[in-house]
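Some structures are shown below for you to check.
Values quoted throughout were computed directly from the atomic coordinates according to the rules given, and no laboratory measurement underlies them. It should be emphasised that the depicted structure is a prediction, and the values quoted were computed from it without experimental measurement. Cβ atoms are built from the backbone, for glycine too; each structure is taken alone.
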Structure P
Amino acid sequence: MRVLLHTCCAPCTIYPLKVLRAKGYNPSGLFFNPNIHPFAEYQKRLDAMRDYASFSGMHLDVAEGYPVEIYFRSVSFQENEKCRSCYQIRLEETARKAVEGGFEFFSTTMLYSKYQKHELIKEIALAIEGKAGIKFLYMDFREGWQEGIDISKTLNVYRQKYCGCIYSERERFLKKRNTR
């Protein structure tokens with residue numbers, strides 16, 4: 001049972017990869033994240049993801065280049081829907097690549113994070129499932145939140161401090177400033 005797993009970052013991949021393998025799935029990763037900004041952050045996450053994929057023996061496909069303009073075009077003048085647009089872009093590409101690669105399922109590590117909009121991710125993925133002709137494999141990985149964190153720290157995996165988009169980076173700095 002082959003599943004193409006959209007990977008947002010290495011720390012968020014640890015627990016879902018473990019669970020999928022334990023349930024008999026054969027996951028391959030796809031790193032497609034045009035939302036990550038700036039480029040230095042994108043490169044850190046990509047390097048960490050490549051290292052973890054190699055360590056864990058997971059095949060990883062990486063999108064060519066740094067397609068940040070795809071994200072910006074999608075969210076311009078629609079900042080209130082930025083998360084919806086971001087999830088849509090990444091999940092559509094994952095489904096497309098899964099069909100192209102002959103996978104039975106597609107899924108995402110975004111379902112691991114307590115900070116992502118879980119129900120919105122699920123809603124979008126199920127809609128894509130209907131259009132793309134490939135099954136969305138839904139699993140709520142949040143139960144392993146602390147386990148994934150602990151393992152990532154033990155392995156000294158790069159851990160980012162925001163979801164990746166410029167908006168979440170701004171929110172992170174505003175929160176710091178407002179708590180002083």
Structure Q
Amino acid sequence: MLDKTIYDKAPAYYQYYFDLVDSNDILKELQLNDDEVSGVIRSIPEERWHIAYADGKWTSAELIRHVIETERIFSYRALRFSRLDKTALPGFDENDYVGALHSVQFTKDQILREFKSVRMSTLTLFESMNADMLQFMGNANGLSMTAEMLGFMIVGHTKHHMQILVDRYL
């Protein structure tokens with residue numbers, strides 16, 4: 001469980017995701033989560049890859065694409081904040097992002113390769129941050145947050161969606 005001081009400074013809706021993180025070691029959590037996600041992706045049967053569990057829900061492929069794109073955006077925010085950038089950053093609509101991909105068919109191998117690549121980039125980014133960089137308070141989507149919070153949010157958000165995949169798609 002994360003340190004209480006991280007909770008106290010974080011946007012309220014982050015706390016659900018923080019509860020899914022096991023330790024205060026961002027790099028360890030990102031690496032363990034990489035292994036977990038890769039296993040879940042590999043376990044999805046090919047015939048379930050482009051099927052949603054209910055009307056109006058994303059397919060397995062779309063859900064994983066959402067996880068990848070959210071990690072990219074959160075990593076970009078973490079980069080900006082870790083470089084002490086005071087510029088307020090905009091939000092994004094995840095449904096629009098996924099909707100823009102409806103005409104593209106991704107294979108499981110493509111998505112697994114992309115996830116692994118993005119995660120390696122995220123790990124490398126967080127390895128480059130010192131304590132001051134991790135603690136700089138920036139603003140994204142009208143909310144104050146730090147690069148450290150974003151790192152834990154990446155892990156918690158990913159764990160949340162992997163649990164949905166396991167519970168509803170497999």
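Consider the structures P, Q: one of them gives 15.9, 47 for Rg and Dmax of the Cα atoms in Å as calculated from the coordinates. Say which. Traced to structure Q. For relative contact order in percent (Cα under 8 Å, 6 or more apart), the highest value in the series P, Q is held by structure Q. Taking distance in nm of label points 7 Å out along Cα→Cβ at positions 10 and 58 for each of P, Q, which is largest? When distance in nm of label points 7 Å out along Cα→Cβ at positions 10 and 58 is calculated for P, Q, structure Q comes out on top.
Here percent of Cα pairs over 22 Å apart, for residues 74-153 alone was derived from just one of the structures P, Q, and that gives 37; the source is Q.
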